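Engineer: These are the structures in question, set out in turn.
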Structure I
Amino acid sequence: MHSRIGYVLAAATFFCAEASAQSNGFAFLLETGATELLQGELGAGTTWSIGPLPAGRSPLELAWNDAADRILALSQASGELYEIEPWSGIAIPRAALGNGPWNGLGFAPSQAAYFALRGSTELVQIDATSFVASSLGNFGTAPLHSLAIHPAGLLYALRDQPPALVRLDPARRTALVQTALLAPCHALAIDPVDGSFLTAIAGSDALHRIDPASGATSALVALRGLSRAVSSFAVPPCRGVISQHGSGCDGGAGMPLRIHPRGLPCLTHRMSVLLQNALPGPIYYVRGHDPSHWGPLPLPFDLSLLGAPGCFVLNPHDILVGPLAHGIFHTQLVPLRLEFIGALLAWQSYSFAPGVPNVLGIASSDSVRIVLAR
């Protein structure tokens, strides 16, 4: 361990805190014309980047496979199919389905299959293991897009002229209007927890709920940090919480250190944290469970007392990971242990890079707090 870490990394106590924070869940989403995949928190409306799209390929259709802990991404133009790890941003090529246009993608857990719309009316089934695709035929003549699958296994799509939410029946090859919409919507997803219909609307930075009885839409959450409308999104069933607290100090690059989360805070899923804005040099990640104190020390603790103005100890240091090289993220699998549900985990990072502009030689990040869910 770095010799200077003794100032701030001493013996720690363990305390598991129950958290009362509520969450509306998460969405993986794309902005129109964007080249990065985003994760959004549907309670606070915060968004952050998971990473660049495969070879910059956009636009894509998105779906979520909870059992695999993967995002599926389908190129609308080329039909290239990728699995994307949400905790790393790594895209894994899986299949080439042929030229499109491809206009929708969804996952049916009960059938272990993906479904996609090719052209405007052809429904295609894709095996989730082999990724072999087979056509199920054409569904009417009205152009459809933005496929989504209800937890009960029912398939839905959007129609623009006239605007409607449409239910697809693969057995009968029919497309029946579920409800007429008051205005066109250009993306569709279904919340796998409560079965509600979610959509994006042109000119809005919010995700909306569709009332299946009236066809009206109401804003669910405004997503901060977006510059364009959402073109495609997928919603996992995770109801954990990710939030950022405090602020980092300058690590020598003229910007405050920031700890960047990725992945889902739910049992059997992976999460990662990555330190940003640091100079090349050794870094440490620390994790604690009760951000109100570290042993007898009340938190936050101001490190200016030790020669690092603007830097703070924000978390207890129950777990220490490092030293790691600059740019390396730390990944952790959340185990299937029911006693972890509701537990609070707080992550912080420290940089010991040459050039840290303080006497102590340590720069600290902000804190990411994670509440685990089933």
Structure II
Amino acid sequence: MRKTRILCAALALALLLCAVTVFVGCKKQGTVVMSISDGEISKTIDVSTYTFLLSRMRGTLSYYDYDIESDAFWRTVISKDGRTWDDHFSDTIFEQTKLYLTIEYIFEKEGLTLEGEREEKVDATISGLIEKAGSKVALNDELKSFGVNSDMLREIYITEQKFSQLMIHLYGENGEKIDEKSKNEFYSDNYVAFGQIFLPIYDVVTDESGNEGMSFYDKEKKAEILANAKKYAEDCNKKSYLFEEYCNLYSSVEDSVEPTYLFVQAEYYGLQNQSSAYLDTIAAELKTMAVGECRVVSSPYGYHVICRYAREDKAYDNEQYKESFSDFYAMLSDKLFDEKCKDYSDIITVYGEVERPRISSVATNLLY
């Protein structure tokens, strides 16, 4: 089911969004659920923090319009071993908490001190929340359902700032500290280049108020356009010179013969904007194609005769393709940091006897 696939991808996005928001070693610490120690540096995370992270994940699922208030949703079995969505998200957030614990550990291990302006930013944020709530007591009353209070929330935001500073320390503002091998491997593993002949199945119309909309063709007209698309793909297959000519003759998009780069991770574009989900379909098709091969892909807007191109060397640093690689270094930095954290997995201790909440039972956090 498409919705199930989106949900799995939504998790990845949600983890990215909350990956920097862990509460570690707070002075008002509760029951510790895990710790990290090398004999010199020690950090812990308690149940309150885990509850908070679960509430954020629940909020993200709510944002993507999943029926989180339904017990049936959480009881839905998603694997042959009987695991449910409740099991999946509760366990996954707990596993990811190990990554968050390591953020604080590496920050100290690298000898870093939080920059003053970052701490000032956090204090200003907390002050603003208190002012909005009316008092610190009122804010704490709002936060208690997520397992924390305003002091704990401040520590969470402090760690968020530490994470940001740590990433710049390790990888640079724009990836300038990342080695060329890592860049090129990430590029070749995750991006494809293509051109397209786009044949729309609608006309742009303007109503009496001057607002533009789409008037879609009837079934017969769509079938005629599809037949043309298939012919163009057959004519141009493995003939780059002809594909360029056809792009100029038939594509409704100007300069569509110019290379466009797509990230091939499943549901990447649809999670950002559902109207762009068709790009995920194109990316998936391109992954299975040879350079020079042409195929037809349909979308809600028309038919795309796509041709896979050879990737240009270091296109991620080419100003011409800036839009396609706008988050290239952010995603690569996240990948490298995740790999770095795995180096410390053997010094993490999990206290299995501690009772942990389930995502199905925590409050939905859409605000913090």
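Readers should treat all values here as calculations from the given coordinates under stated rules, not as data from a laboratory. Note that the structure is a prediction, hence the values are computed from the model and not measured. Cβ atoms are built from the backbone, for glycine too; each structure is taken alone.
Engineer: Looking just at FRET efficiency 1/(1 + (r/R0)^6) of positions 46 and 230 (r between Cβ atoms, R0 = 25 Å, to 0.05), which of the labels I, II belongs to the structure with the highest value?
Structural biologist: Answer by largest value of FRET efficiency 1/(1 + (r/R0)^6) of positions 46 and 230 (r between Cβ atoms, R0 = 25 Å, to 0.05): I.
Engineer: Of the structures labelled I, II, one was used to calculate helix-only ellipticity at 222 nm (-39500 (n - 2.57) for each DSSP H run of 4 or more, over all residues; to 500), giving 0. Name it. Mind showing how you got there, number by number?
Structural biologist: Details: I: 0; II: -16000.
Label of the originating structure: I.
Engineer: For structures I, II, which has the highest computed value of mean count of other Cβ atoms within 10 Å over residues 318-325?
Structural biologist: Values: I: 15.4; II: 12.8.
Of structures I, II, the maximum of mean count of other Cβ atoms within 10 Å over residues 318-325 occurs in I.
Engineer: I've got another one for you. When Rg and Dmax of the Cα atoms in Å, for residues 94-253 alone is computed for each of I, II, which one produces 17.6, 64?
Structural biologist: On the way: I: 17.6, 64; II: 27.7, 71.
The correct label is I.
Engineer: Comparing I, II, where is FRET efficiency 1/(1 + (r/R0)^6) of positions 70 and 326 (r between Cβ atoms, R0 = 35 Å, to 0.05) highest?
Structural biologist: Ranking I, II on FRET efficiency 1/(1 + (r/R0)^6) of positions 70 and 326 (r between Cβ atoms, R0 = 35 Å, to 0.05), first place is I.
Engineer: Have a look at I, II and say which one yields 69, 49, 47 for Cα extents along the principal axes in Å, as calculated.
Structural biologist: Attributed to the structure labelled II.
Engineer: Quick check: 24 is what I get for relative contact order in percent (Cα under 8 Å, 6 or more apart), calculated from one of I, II. Which structure matches?
Structural biologist: Among I, II, the structure yielding 24 for relative contact order in percent (Cα under 8 Å, 6 or more apart) is II.
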